[in-house]
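Pasting the structures in now, so scroll down.
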Structure I
Amino acid sequence: MEFDILIKNGLTRFSEGKAVDIAIAGGKVARIAPNIQGNTKELIDAGGNLVTESFVNGHLHLCKVYTLEMVGMDALSSYKSGSMGGAMTAIEQAAKVKEQYDESWIIKNVRKALDLAVKFGNTHIRAFADTDTKAKLEGVKALLKARKEYKDRVELQVVAFPQDGVGRDPGAEDYIRQALELGADVVGGIPWIEYTDEEARDHIDRMFALAVEYNKDVSMLIDDAGDAGLRTLEMLATKTLKEGWEGRVTVQHARAMSLYPEPYYRKIEYLLKKGRIGLVSDPHTGPLYARVRDLYDAGVSVALGQDDIADAYYPFGRNNMLEVAFLAAHLMWMTTFDEMKILYDLITTNAAKALGIPDFELAEGKPANLVVLNAKNEWEALWSHEAPQVVIKKGKNITATT
């Protein structure tokens, strides 16, 4: 048989400690078995290390990366203070950077972040671009340019995102429509930032109308503050069911969920499952976070995201999803071996489900998006959170491009 790549002597998460070979041809995993024979263009010795699916970042504000020094520390202090009561204030403070938005400097920062993504095996990213009367289309244009440049290394789902609201920012809706015309992949939203429940519902309705018109998925930042009275997650879930958009909606943050009374949380959990709504949590960027473990156990497609890289909301970040999972292990006290396996799901297979990425698993006949790690198991991988030895995207070794 003829292969493009043959990985020898690798462990998988389900090979029970026994080494296997993984043959890749035509961009897909052709065979997984011990001692595969055949001609190959490239031979990789995994050295008994773990071979898994590559990593998925369910949430990154890619237009804002490396802008922390431009915007200053006020927003960062407001966002993380106390029980996140100042989250809305932080967003208002952070908006100042958009007065300087220009595609020419945004794209340089984006490339820097995406080069790190390749280095750390992060091959799929849901990337948010502020799309409003301040940012206009500068961030969207930069991300669309990067999507084309990096298409063989990192798949970007570009989200047109009205960061400052829709009712609060008259004209933002028009920019979202223009972004979709330019080729944005996903309709964004942040309904909780509106002033009233009525305006929040209107925000969801207007963004959903665009999603239906352009046949796009929906991804919204929901209830991102320390207020148990925030209810836009329920609004979004019921709208999903009403429009028949099951399996096409993803929620980011939902931090207020951590404060919900148990009976109300159970209702939300049911709605998420019924709507097949994915949820992406970023617990390292704020003191509150969604009930990740409970959602996972309930069968919700829950994932982890990087969220920010050196911007107004978080001063660190390397597009390294193993690092994100390492931080989450501490913040959520998920430190048993079984819990670390769950965390690994949240940055690979489960994350792909949350974003609607099909066939994302290490199995014969599936697309070959893989990493060969410097670790024997999930525990060691999280412990060291090192860059993979090898990164494979669509059946091609892209490690040399880092």
Structure II
Amino acid sequence: MNLQGKKVVLGVSGGIASYKSVSLARLLIKAGVSVTTVMTTAATKFVQPLTFQTITGRPVFYDMFNDDFQENIGHIKVPEQADCFIIAPATANIIAKIACGLADDFLSTSVLANNSPLYLAPAMNTNMWNKAIVQENIEKLKARGISIIPPTSGLLACQTVGLGKMAEPESIVKFLVKNPEFQSNSNNGLLNGIKVLVTAGPTREKIDAVRYISNYSSGKMGFAIAEYCLSQGAKVTLVSGPVALMPPEGINFISVQSADEMFEAVMANAPQNSLIIKSAAVSDYKIEKPDPGKNKKRVNLKLNLIQNRDILKTLGKQKSKNQYLVGFAAESENLEAYARKKLLDKQLDLIVANNILEPGAGFDGDTNIVSLINATDVLQLPQQSKFMVAEKIIQKIVSDPKWAQIKNYNP
């Protein structure tokens, strides 16, 4: 279920979101995909073809009447060997052309010559997106089996806020990973056949029937790890506290609320997994005696807190020689020192540490800034998406000499 060895034609039409296509090309290349870029003339006004050529290592096609491109009937040959064709961004113009079967430039003629699955990632002004004719074209394309990667809401180039932003490059890659028609077998995945247990999100500790103690964890880091492991051929179990995220398809998902529930779920599943990644933000304390009803409002409310069972420490004590255990350390000071202490105290193989006060890191955001720390070294990563952080974590794990003895063990 990974993209290794796939061949993609990346179509880029003329919108400000073209700059995101550069990141998309880079992500696909990193995933082992061979990328050939086809641009409209308008797109070349936003991003130079040389940029895509440098990233992909392949020629960029944009001029129908370039002799070099047409030597082998380029617009026919380019899509001929493709496993899929992605247009990102897909402007209202290219969407209309495809819907009507027009072919007046290299991109539109290549689409007509294409026989592989076609994906469009629309990007345009909200008013344009909402126009009846655009939506009619979208529905027409869907009816013809063309996949639409939905736009998102946010601040647009015209400084209005609304629906029309091109999906983020990471989301497009995830869309492809989940789509059965674009999945290769997982023989080349970093975690092919490996059973992985991931925890994510916060826990909630009841005060009474309506109140609880929790934290700001969104679960995004753990979900990104689970999705990346899945893309690398792993058999993934994801235990998550309450979050506003949809569990990825193909994952064994276990939903819990409290630290006690997470403890039981993790301990029940841990023995069957070779790799355990504990990214959940589990509450350290719980209410000794939660009120089964609702506490009435009072001037002072005293809560008697007791410690929850330490899931990570228990896993460290119980892990076998054929298991690899990863923990997280969210700190606000002395990051490396505290993380190293946790690494030793809880018998971890690797710890992922971040400073929750640093902009771009910490809870609830889409990016993170972490250090990967093991017994011998520290790898500091710059700010990047949580999906890319997940990729770096897995790459660090599989480069560990200990992993060689684990990957061939199937509990």
- Note on the structure: One of I, II was used to calculate Cα extents along the principal axes in Å, for residues 170-289 alone, yielding 52, 31, 16; that structure is II
- Query: Given that distance in nm of label points 7 Å out along Cα→Cβ at positions 322 and 354, derived from a single structure, equals 2.0, which label among I, II identifies that structure?
  - Reply: I
- Query: Which one of I, II has volume of the Cα convex hull per residue in Å³, as calculated from the coordinates, equal to 124?
  - Reply: I
- Test item: mean count of other Cβ atoms within 10 Å over residues 226-233 calculated as 27.2, pick one of I, II: II
- Could you figure out which one of I, II the value 12 for relative contact order in percent (Cα under 8 Å, 6 or more apart) was computed from? II
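The numbers here are math on the coordinates, done by the rules we state, and not lab data. Remember, it's a predicted structure, so these values are computed and weren't measured experimentally. Cβ atoms are built from the backbone, for glycine too; each structure is taken alone.
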